[in-house]
Structure I
Amino acid sequence: MTESRKPSLLPRFKFNTWSRRLGAALLLGGQVLVHLLKGKINRRNTLEQMSIVGPESLLVAMLTAVFVGMVFTIQVAREFINFGLGSTVGGVLAVALTRELGPVLTAVILTGRVCSAFTAEIGTMRVSEQIDALQMLSTDPVDYLVIPRVIACCVMLPVLTLFSLVGGIGGGMIVASLMYNIPSGVFLDSVRSFLGLWDIWSALLKAMVFGAIIAVIGSSWGMTTTGGAKGVGQSTTAAVVTTLVFIFISNFFLSWVMFQGTGGSAVQKI
């Protein structure tokens, strides 16, 4: 007699499913690049997605940036003043927001708001066979569904990042002026002294990469959804978590490439 196997009480990580989906996402990213090079862009869908990604996300991105700038200033200003470096608070805040906090936090917000929506919408279309219907009508789902979302995220996330940087610096300036008696002129002079053109370009480049990650993973996880309504929920959660992980990983490598070494560091400007 064969001994019956008892089911494990511990949840198993479905590595095979995740690896297949990751491979599908890489393949989808390659398809998007090829289609973009061929100029296959659905303008109406692209403008619609840009409206969803950009203006509808602006308020929450700005609010987050303003309060992050305020909190950062509270944490930094007192210590810097004790060391006689109160005039550098604005510059340190600007560098931190531009190089790291601004692009990453804006991407995290869009991951929760936009990536989940992409996955849920496309996943619902997959399980309800609407994508199959598009293919029957000789409409490429990549051109119709994926590319507009990729363009929207890659264009609007840098714009949102710029607004977030302005909001974060403005919030920090208000706290520095009201709570620590640092004049606004001194604060802004420090920002201009510390912040370089490359810092702004690096923030925009990071935001563009993060936007591509959000759109490709969100769309790919939606395209590979199975299992009805339950599968849509699982795909949405998995897409958000996977996107966040890849944003943080890619941020490390981008920062390492852009800012390694000591040349032109902020410390030399104090």
Structure II
Amino acid sequence: MNNILQAIFTITANKIPDVVSFYRSKNKINAAGDALELFVKDIFANTLNETGENKKAEIYQTIFSYFGNANNPPDFIIKDGDAVEVKKLESETASIALNSSYPSTKLFADSPMITRACRECEQWSTKDLIYAIGCVKQQKLSLLWLVYGDCYAANREIYERIRTKIAAGISEIAEVEFSPTKELGRVNKVDPLGITYLRIRGMWHIEHPQKVYSYLNLKYEAKKSFRLFALMRESKYLSFPIEDRKTLEKTNVSGFEIQDVKIKLPDNPVQLISAKLISYQI
């Protein structure tokens, strides 16, 4: 089963392309966000150097069980493995727009934000979720964070409580006909004819990992052309096959490092949990 450790090794073993021009030359993309998503898929599938599109599609089919769309998370799911949500930024410290979906520790099969195709792609109830957050400037990928949701987001009840309170508050406004939706809700029959409605949609944002984990004293080398940081709980790291862990731990390339760190528990920051921080800067 393909996993994040293999993806990190793929990055260390290959030249990082100017992602936008690389994928545009293959007539695959219209925007930098599309290029970043294709790059992340290729590192997880180890297909960066696969030039045949039919061959690549065949490999994708064996590795991935689902490809998403712009409106429904996640962007892809590894068969019997993790889900990945890709976010493209133009600044290395900008907050991340999650739009209608609040941050999540994991991907849940009962989430109203996912599609039926996603729900039925495998037999599953929860999947570990990786946020792949990349900064693409001048066609080049300068920074990529791969961070697991359970290191980054609080329990979903935290966000649902806020969402529910907002919806309840609107519904209690006099002379407002309110309907719950997958978003925050809808106010119906705004005008005398009853033909206009107001759609209420949440626009969730979350701070960049570069800011969130600044307390780790990241060895951030600004002069490098590419920087990778990956963060996961130690228990997650140890759940991967020992062969993949040994391969990564034996990686002997300049700028690569695996550190044992303590991170704040998202549900209770006073508690610290053991984690692995993997970095690669070239």
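From which structure (I, II) was volume of the Cα convex hull per residue in Å³ calculated, if the value obtained is 154? Answer for the origin of the read-out: II. If relative contact order in percent (Cα under 8 Å, 6 or more apart) comes out at 17 when worked out from the coordinates, which of I, II was used? It must be structure II, since only it matches. Of structures I, II, which gives 0.55 when FRET efficiency 1/(1 + (r/R0)^6) of positions 58 and 90 (r between Cβ atoms, R0 = 25 Å, to 0.05) is computed from the coordinates? Label of the originating structure: I. One of I, II was used to calculate mean count of other Cβ atoms within 10 Å over residues 114-121, giving 15.4; which? That value comes from structure II. Hey, semi-axes √(5λ) of the Cα gyration tensor in Å, for residues 138-201 alone derived from one of I, II reads 36, 19, 7; which structure? Clearly, the read-out refers to II. When helix-only ellipticity at 222 nm (-39500 (n - 2.57) for each DSSP H run of 4 or more, over all residues; to 500) is calculated, the result is -8000; to which of the structures I, II does this value belong? Only structure II yields this read-out. Upon calculation of distance in nm of label points 7 Å out along Cα→Cβ at positions 210 and 242 from the atomic coordinates, which of the structures I, II produces 2.0? Structure I accounts for this read-out.
Bear in mind these aren't lab numbers, they're just calculated from the coordinates by the rules spelled out. Predicted model, so just to flag it, every value in this text is computed and none were measured. Cβ atoms are built from the backbone, for glycine too; each structure is taken alone.
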